[in-house]
Each structure stands twice: as C-alpha cells, then as structure tokens.
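The structures considered in this document are given below.
Every number here is computed from the coordinates shown, using simple stated rules; none is lab data. Since we're looking at a predicted model, the values are computed, not measured. Cβ atoms are built from the backbone, for glycine too; each structure is taken alone.
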Structure I
Amino acid sequence: MEYLMAGMTPQAFVAALAITCFAGFVKGAVGFAMPMIMISAFSSFLPPETALAGLILPTLISNLSQAFRQGVAPAWQTAVTYRRMLIATVIFIVISAQFVRIIPQDLFLLLLGLPITAFAALQLAGVGLALRLEHRSRAEWILGAVGGLYGGLSGVWGPPLLVYLLSIKADKLETVRVQGVVFLIGAAVLLAAHLQSGVMTPSTTAFSAALVLPAMIGQSLGVAIQDRLDQSKFRRWTQILLVLTGLNLMRRALGL
C-alpha cells in the first residue's frame, strides 16, 4: 500500500482516488475534462511530477472505449483524417515532456492554471471559441503543436482540439470519436515520453495504475446516467469547477 501511495499520506491517496472517480464521471457524462480536473486538483496537494504521473494511465485506459465506441474502422478513419493534428501533437508532447523536471513549480502551476482558467471562463461566458480557418491543414499543425506543448508538461491537450472541432463544425458523434482517438494516442505517447523523462518511476506508475479502477467506475456511472442529465447545466458546473481550480493554481503560483 505504501508503494502504491508513492510517498504520500493515506489521506492524500484517498483524496486522489475520489478525485479520479469524479473526473471519470465527468468524462463519461460530458466527454471531456478528465485530465484537466485531475491535474488541477492533484496539483493542490501533490508534487507536479506525481500529479502528472497519476493521470497518465487512467487517461489512457478511459479513452479506449471512447475511441472505439463506433468500431475499429471509424477510429482508423478518424486517425487518417486528423493525421496532421495527431503528428504535431505527438511530436510536441515528446519534446515538452523532457522539460517537466526542470521547470520551477511556481511556473508550472502558472502555465497550467492560466490556460485552463481562460478556456473554461470563455466557455462559461458563452464566448464562441470557433476560429475562421482559411487553411485547415495549417490550423491542424498549429493547434496540434500548441496542444502537444501543454500536453507534455501537464497531461492536458484537449482545449486546442475542442477549439478546432468547433471551428470546423464537427457533429456530436464525430467530436466524441475524434477526442477519444486523439486523447488515446496522445496518452500512449505521453506514457512513453515520461518513461524516458523519469516522471513514471515504479512508485508513480503504481500510483497511476491504482487510479485506473476508480476512473473506470466513475466513467461508467457518467455514461449510464448521461441521457438523464441536463447536459447544459452539468457542463456549466464543470466549467465553474475548472475556473475555480485554475484560479487556485494561479494563486499558489503567485504566492497569494
């Protein structure tokens, strides 16, 4: 048990289990925000490396069902269609992952809290995030690179992808599948990158593996009641939660 807790207190370990279950529930209900919730909450009581390591395996496993819900062929077609974004995301995850261990904690918290807060606040305010894309292929490269840079450092690369999907007016079914495929491939690359960077040590890997079960339980509950929820209200409360957690990260970064 001490090995699974990666040097943290029992209270912190139990909190991590509960947060992961809730994050899985949110993902099951609305399709995204799992790593954002996990890294934002974990970073308030865990070292940055442990917080990042903890979300990697739950994120990887939870995206398997989302990516292949319509079958292997649609998932493969999605990977081919969005290949530019996937390539850019993968390359920049590998690059940025190597800097995790040398970035000061305060800077890490600020780099994490600022984009999460901005993204959630804009959605909460009803601001349209769609961009005018005159060159779709160029947008895929750029937004994929931005997502990859943040993904390697924080495990969060969803916002640029969501902005892109809004911009091309992807339908709901495609949006969910694309997120699943991109998140799945990104999570696999993130795992490989941090096995090399030293973030995924035997103890942090065991900690991350221990979070897979609560993540899947939460995701199953979220999917099971998805049709019964008022999606707009639930998404709104999720956005409020992300704004508050992002602001708290920035508060800690600034020493307030």
Structure II
Amino acid sequence: MADEMQINPQRAKQLAENLASITSRINAANKSNRNIRLIAVSKLKPATDILALHRPSQQEQQPLHTHFGENYVQELLEKSRLLPRSIRWHFIGGLQSNKCKQLAEQVPNLWCVSSVDSEKKCNELEKGRKALLEKDDKVEKLRVMVQVNTSGEESKSGVEPGDALALCKHVVERCPHLELIGLMTIGAIARSKATTPETENEDFVALKEVREKVAEGLGWEEDRLELSMGMSSDFEGAIKMGSTEVRVGSDIFGERPAKKDAVVVEKG
C-alpha cells in the first residue's frame, strides 16, 4: 500500500526541513553527547506525511526517520497496516485497558508503549505480545515506559511518584514479554511554556528523583532507565536535565486538524 501513496514533493521538502531544524536544536542542546531519541508525533496526520519522512524516495536505501508516535489505538492500527514495517511505532497517549492486548498483538513493529500506568494494562500488553511472539518469533519483546504524574494534575494520566517502583517491579518480575526501558512524564503546560534551556522544570526534577528511587529499588544503575520528558515547547530544557527521548509533533508536521477532520489516507 505504501508504494501506491502519492507524496507531494513540496510537502515532503517542508517536512524534511522541519525535521532537520528540530534535529539541529536537539544537537545544540545536547552538551553531553548522549543519544537522544526524537519521536515525531504524527497523530492526526496522514500516512503520506509519515512516509515522506521515513522513506523520502524509492532510491533511498536508509530511512530518514524511524521513530513515530501516535496517541490513538485505532489510528495506529490503521497506519501500521499501510506503512512499512521498518517504522518504529511508539504509543504515547492515554491507553484503555481493553485496547492493550490488541495493540501489542496486532502491531509487530510497535517499538514502545510509553504510557503504562497500571498493572492491569501491563498484564494485557503482556498477553498481547506473548500471543504475537508465539506466532512470529522474529518479533522483539515490547518495550514499555512507566508514566509518572509528576505535576499532580487530576487531568493527567500516570502513577503517583511513590507508586512508580511497585509498577516497575511488576513489569520486571511478572511480564516476561515486556521490557522496562524507562520513565515518562508530561509536565504541566504552564511549567512547560516557562521552561528554557536555562531554567529547571519542576516536573523534570521530580522524574529524575523518581528514577533514582526506582533504580535503587530494582538494584539497577540509574542510566539503565531512560527519561522520556520534553515536547515541542520544552524539549531543549528537558535535554539539559537528562532526557534521553523527546516528543515533537506540531513543530515538524504543523498544526493538527480536529480529530473529526483527520484522515489516515488523503484522497488524490
């Protein structure tokens, strides 16, 4: 299906320029030369945009960008069926327990679920990935991050900081087909907007403190747990504070349509 998609050359050029600009800013902020993973948040954007960034032309041997993030299960399922398996999908949105098994089982190139915040969701993801591995032994374990509600906002998903260790232990000890790779947070909007490379975001400070306690509780080196923090408005400050993964959407893809107006495949 991807071979049949028509990519607008002007749109592809603009997307590539936007991606290069973000990459340059990440490199400038990364004073310690860590590996920083950039997730291009493609929610509500058409599959052609993703393909334009992943495979700029049929002649290209190496993909331009591989890590893409989605917030809605149905949209991710549809896009994963249309687009190359070489894409590494990240699920970064609020996740319902009844969608976990389907997500883990039906998307073989689902690289990570970053929004795990309950044992029930872990268990359902575990069931789904186990079922997929029984059918396809080339599939990897499903990486997961535990989402921590560092801002204390009721509207935010995530475990309370004091509950993160217990959930991490559950993944490590009870979910053999999942791999715990780190912790994720979505900071308060006001703090994010006020964050600069010169200021410290309280939510990022809190996540680092949670990592310290979780690593100690698991008997792991701290660096074994990644920190996923930072989005369009604050990723440079997040990198300065040790983030190993940032999630950028609108600065790459432009403004998103309303959910009701979004299409996976644009009509010619």
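From I, II, which structure was relative contact order in percent (Cα under 8 Å, 6 or more apart) = 41 calculated on?
I
Comparing I, II, where is FRET efficiency 1/(1 + (r/R0)^6) of positions 52 and 188 (r between Cβ atoms, R0 = 35 Å, to 0.05) highest?
I
Out of I, II, which one gives 2.8 for distance in nm of label points 7 Å out along Cα→Cβ at positions 12 and 76 as computed from the coordinates?
Matching structure: II.
Among I, II, considering only mean count of other Cβ atoms within 10 Å over residues 36-43, which has the greatest calculated value?
I
Identify the structure, out of I, II, from whose coordinates helix-only ellipticity at 222 nm (-39500 (n - 2.57) for each DSSP H run of 4 or more, over all residues; to 500) was calculated to give -12500.
Going label by label, the one that fits is II.
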